[in-house]
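What follows is calculated from the coordinates using simple rules that are stated; it is not laboratory data. Because the structure is predicted, anything quoted here is derived from the model rather than measured.
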Structure 1
Amino acid sequence: MESRVAPNHSAPDPPERRLWQRVLNECWPLTDKGGNGHARGIPTRPAVPVMVWLDFERDGVCWLRAQAVRWHGRHVCVMLTDDRLPVAYVWVEATDVQRT
């Protein structure tokens, strides 16, 4: 029987990944039994134009244009496009958001 070696499927990270940064003021509205943040069951709502305050791990604090698309209690989910974010949505506290 012939021996097979699995091919090496490792590839370098996409170039944009080097730009990604953690958002230090990200704050999930709910937690599960394991203590992990989530937003399951919170409905999407009509978008509201806002400015959001994000604290990036390397670049620090900045205000960015976004759209609030979900909210629950004192938390708001904003949708925005920024090369530092791997996804288009971030949950923050409502005090970090201002309507425009």
Structure 2
Amino acid sequence: MVDIKVSKEKNDFKERELKLLEVLLLNLAAQANAQTIKEGMAMNPLERKENELYSYQFAWQKAITEHQYDEFMEAVSRRYNQAFKMSEISDVNIGFLENSYLQTK
């Protein structure tokens, strides 16, 4: 299980733009999963905090190996960074929280 949060300080995106960005990033994560893990993946939205553009938790029914996890994270990171570059959106922070269910909130 991993939480992926994308944030940008002082962003001025409208709700519709955030929804379009969310759909794009979910599709990119699904492609990364199909290429690396090749198993079904649950995508659960998390509460978006101030300055966050996107906040989702991804989970698999069966445990994945560390190698699969590393490949997935690399594929997601590459795809997200390329999408932001092509969209001319700069100064974006992509955060990953592995095994997020172990963290106390």
Exercise for the section: Given a value of 27 for relative contact order in percent (Cα under 8 Å, 6 or more apart), point me to the structure among 1, 2 it was derived from. Expected result: 1
Completion exercise
helix-only ellipticity at 222 nm (-39500 (n - 2.57) for each DSSP H run of 4 or more, over all residues; to 500), calculated, reads -14000; among 1, 2 the input was structure 2
